[in-house]
Every structure is written in structure tokens, then in C-alpha cells.
Structure 1
Amino acid sequence: MALLLFQTPALADERAKILVLGDSLSAGFGMNLSDSWTTLLQLKLDDLGYGYKVVNASISGDTTSSGLKRLGRALRVHQPEIVIIELGGNDGLRATAIPVVRDNLLQLVKTSKDAGATVIVAGIQIPPNYGAGYTDEFTAMFFDIAAETESPLIPFFLKNIALNPAMMQRDNIHPNVKAQPLLLDNTWDILEPLLQQPTS
């Protein structure tokens, strides 16, 4: 008589998910991922007793277009309760036409909301050498999208960081390890009111 052996499947993580869809600013570029703001966010959630798992789906060099291509699968796999969209910086550095970036961001937000997630839009600014018209329109785009979709907005993801050389890596584009707690603070101010109360 054959003896059938059944493996017990690993228990799935049942915590509500916070999906971070970003670029190098959230992917831990130039540092150990354990030092990145997304890891610090998970530690803070755990310390405060919030039952959330942070899923970092950020890729260095990502644009709104490439982010949009992989969003659907990320939503299906992780079924997040909250999605933080931190994309657009690379589009701006490539001087991508504002209507193209705007349309991609709108689709990112609407697709996430259609999947049942609350969406946070992370506002990005680019250097003024791209011209006042483009940079001003680029900055305003995030505010407009957040208002149009009724989504919470991080006004400037790199607040207190971008113009401080002590907080930047040598390329003057990417935040360094010292800046990661500030990125967390900028995010936490908007994220915390959306969280379910800590479990007792």
C-alpha cells in the first residue's frame, strides 16, 4: 500500500499589505536595502503594533510607463490595502512630455483604486535647469492628480533632503542613508492617518 506524504504549505502572511511602487528613491539605491526608508517603515509599523506588511516593488530607473506595465501583476499578487506611488522622477529627468507622465500617473492611481486600494501620491520635483515652465508644470501635476482622484498627497517626497548636500549621495540625485529617516517622516505624516488602529 503506497504511503502518500503531504507537505504542509507555508502559512501565508495574512497582514494587510502596503505596496510601494517606486524607483531608485525607494529601491535603496546605493545602500543596503535594510537601511532604506521602506525597511524603516516596516520597523516602525511593527514597533507601533500596526498589522501591516510593506511590499517594496520599487526598481531603480523605473518610469511611470514601466511602473504601469507591472502594476497589474503586483496588485493581483499582493492585493494591497494601500498603494504608495513614488514614480515620475525619471520621467522628469528625461524631460518626458507632461501629458504623457500625467496620463500614466492617472492610470496608476485609478488602476490601484479600482483594485480596492487607497492610494498615496508622492510628489516629486526636478532641478530648475529644465526650464521654469516645465519644472513648474511638473510639480503642479502631482497636486492636480491627487486632487482629481481624491488621493492623499506627499507634497514633496524629498522635503528637507534635496537641497541639503549632507543628505545626498555624490551624484546629488539620490538620498543617502542619513536621509532615509526623513523620507520615512515625509511619508508617515500622510500614511499614518490611513492606517487601522494598532492591534492590542
Structure 2
Amino acid sequence: MTTPQKKSFVAVAGNIGSGKSSLTTMLGKEFAWKPYFESVEDNPYLADFYGDMKRWSFHLQIYFLSHRFTNHKEIVESPDSVIQDRSIYEDAEIFARNLHEIGNMDKRDYENYVALYHVMTEYLRPPDLMIYLRASVDTLKQQIQKRGRTYEQSIKREYLEQLNRHYESWIGNYKLGPLLVVESDDLDFVHNEKDFRYVKKLVGDRLAG
């Protein structure tokens, strides 16, 4: 399969532990797309957030919104094909919404955040393809345990279940552009070449229309 000739902007969406970063790396290398990754290791709020979500939720979401808006703008303006690990849309549609619903972001902060999000995204061109890695909570927990980030080990199953419900609602109503849903529970595209070739073909075919 040949690399798509026109410029492509692909985003990879999915819950914590779904394999977004790995797939972003692998597809970026395969198609010669420039990868943009979620700011995790250098995030000044993430560890504090997992220790006290109510205290740090607004700070964390504003940090992610700013970081991803900057990346999205660079991607759209770049002449290069790009693949992005998690999109700006997930910040508001999934994470901020969930934090508000479970009482970890108050109404005032949430409404200000959503207003800012809508103003920012009005100026952004959506991805040419949104890939959603659908994974069960059991799969997510296994992946989180495997990668061993200390601050993630305290994530509760209920939190992942809540995020999955929001993801399914968002994906079910996604109308910004082409969408590819990858059922990933029975795939190991990191260690199994056949599984990766399968995902790669799905992506190539979807971009080719």
C-alpha cells in the first residue's frame, strides 16, 4: 500500500491506556507523518490532578486546551502530513464534561472552560480522519498497569467506565469529518505485525475514500 499523496491530518482518539501514543508513533513512521503527542511527561499538573482531582481539574484542563490548540494550529498551517495523539475535542467532550458531572469541576469553572473551548475551536479545521480506539475497561486497566506510570495506578475503574461512556456518546454523534472506529480489545498492534498491518490498511483505505 502506498502512502497517501496529499497532505493528511489524522487524529487518534481513545481512553487512557487505549494505545493512542503507540499507534501514533507506528502510523507516523509507516506513512512518514509528523507525530504530535499529548503533553504527559512534562505536564506540571498531571500528578497533582490524580492526587486531588477536585483541586486541580480546572488547571489541568486549561493546560491541555492551550497545548492542544497550539498544536492543532501548527498542524493546520504546516505543509506536512501529521498524526496527532488525542484531539482538542476530547478535552471538552470527554474529560472536562466528566469532571463536571462527577463534581470535580464546579459549574462556574466548567462554563468558562466550555465557552473558551468553543471560541478556540471555531477557528480550527477538523482532522481529515479521526481514528477512535475502542477498548473495554479491562483492556485499559491492563495497559495502564503494563506501562507503569506511577500516577496512573490510582485511577479507579469507575473513572475509566465514566470516560468510556462519554467517548461512546461523542463518537456516536461525531460529524466533523471522516471517522474510523477500531475495535482494539483483540488487537495487539504493538507486538503483532499482522494486527498492525490490519489497522494500517483500515487507515489507508479510509483516507483513500
For helix-only ellipticity at 222 nm (-39500 (n - 2.57) for each DSSP H run of 4 or more, over all residues; to 500), the calculated result is -16000, so let me know which of 1, 2 that is.
2
Using distance in nm of label points 7 Å out along Cα→Cβ at positions 87 and 111 as the calculated read-out, with 2.8 as its value, let me know the right label among 1, 2.
2
Going by distance in nm of label points 7 Å out along Cα→Cβ at positions 55 and 191, which of structures 1, 2 comes out largest?
2
Here log10 I(q)/I(0) by the Debye sum over Cα atoms at q = 0.14, 0.31 Å⁻¹, for residues 23-78 alone has been calculated and equals -0.50, -1.16, so which of 1, 2 was it run on?
2
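Starting from the value 31: which structure in 1, 2 was relative contact order in percent (Cα under 8 Å, 6 or more apart) calculated from? Present the calculation step by step, with values, prior to reporting the outcome.
Values: 1: 22; 2: 31.
So the calculation was done on 2.
Using P(r) over Cα pairs in 10 Å bins from 0, in percent as the calculated read-out, with 9, 35, 36, 13, 4, 2, 1, 0 as its value, let me know the right label among 1, 2. Display every interim value, and only then the final one.
On the way: 1: 9, 35, 36, 13, 4, 2, 1, 0; 2: 8, 35, 38, 17, 2, 0.
Value 9, 35, 36, 13, 4, 2, 1, 0 for P(r) over Cα pairs in 10 Å bins from 0, in percent corresponds to 1 out of 1, 2.
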Identity of the structure behind -0.22, -0.84, -1.24 (criterion: log10 I(q)/I(0) by the Debye sum over Cα atoms at q = 0.09, 0.18, 0.23 Å⁻¹, for residues 63-166 alone, calculated), options 1, 2:
1
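Every number here is computed from the coordinates shown, using simple stated rules; none is lab data. Computed from a predicted structure; not experimentally measured. Cβ atoms are built from the backbone, for glycine too; each structure is taken alone.
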